[in-house]
Structure 1
């Protein structure tokens, strides 16, 4: 009976056929209003196994609302996925704040920089 569970992570055993089914199910989801991803764990975030199409759908932002549960021990790993993008996108705002001569440019630059710096943080 345990022979079918050939994928082990810690003291958990996984059936690869179920993971393939779940991955295909997530791949077939059409962008809609809500995506609920219940507990991204070490199999998904660290080993790139498990339900990885759910992570890809979150990255594409095809849903109006996305609710994701991530283990507290893996929050740093989840943040690292988007931290570089947030810093790169904040650079034009920093340049605008540094060299901007008009009030509207300063406001737009401050908004852009703040938006991208705050958006790279995950809500806990």
Structure 2
């Protein structure tokens, strides 16, 4: 049992896995929340609980936001390697350069350099993966 008031306490047994889970966008009904909370609405507005609300998909994060999110923040061995979070964009840039969009690749190289990401090492890590 963890000591009281220690939310970040690591148990001495087993494995601790922390995850951020993002639920996919979909339909949201107020009725579901009210039912779980066991709240009864007045009769004249009860029909509003059945209205479905479309939840938008969250926007995709760019490399700048991912680099900030996955930085080590002063903790050693906690940073995520750039070839992991920048794979999709790097793949798109390389594919675009192969079909003739070299101007976009030049812009991306400058952006990566400003973020401290070595493009050569990134592509090297991607080509070394099996």
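Each of 1, 2 could give relative contact order in percent (Cα under 8 Å, 6 or more apart), but the derived value 16 comes from 2.
Ranked by distance in nm of label points 7 Å out along Cα→Cβ at positions 42 and 90, structures 1, 2 are topped by 2, which has the highest value.
Which of 1, 2 yields -16000 for helix-only ellipticity at 222 nm (-39500 (n - 2.57) for each DSSP H run of 4 or more, over all residues; to 500), as computed? That value comes from structure 1. Structures 1, 2 were shown, and semi-axes √(5λ) of the Cα gyration tensor in Å at 39, 16, 10 was computed from 1.
Can you spot which of 1, 2 the value 1.67 was calculated from, given it is Cα Rg over 2.2 N^0.38 Å, for residues 58-105 alone? Structure of origin is 1. From which structure (1, 2) was distance in nm of label points 7 Å out along Cα→Cβ at positions 66 and 82 calculated, if the value obtained is 1.2? The correct label is 2. 1, 2: which one has distance in nm of label points 7 Å out along Cα→Cβ at positions 34 and 50, as calculated, at 2.3? Value 2.3 for distance in nm of label points 7 Å out along Cα→Cβ at positions 34 and 50 corresponds to 1 out of 1, 2.
Every read-out reported here was derived from the displayed coordinates using simple, explicitly stated rules and does not represent laboratory data. Since we're looking at a predicted model, the values are computed, not measured. Cβ atoms are built from the backbone, for glycine too; each structure is taken alone.
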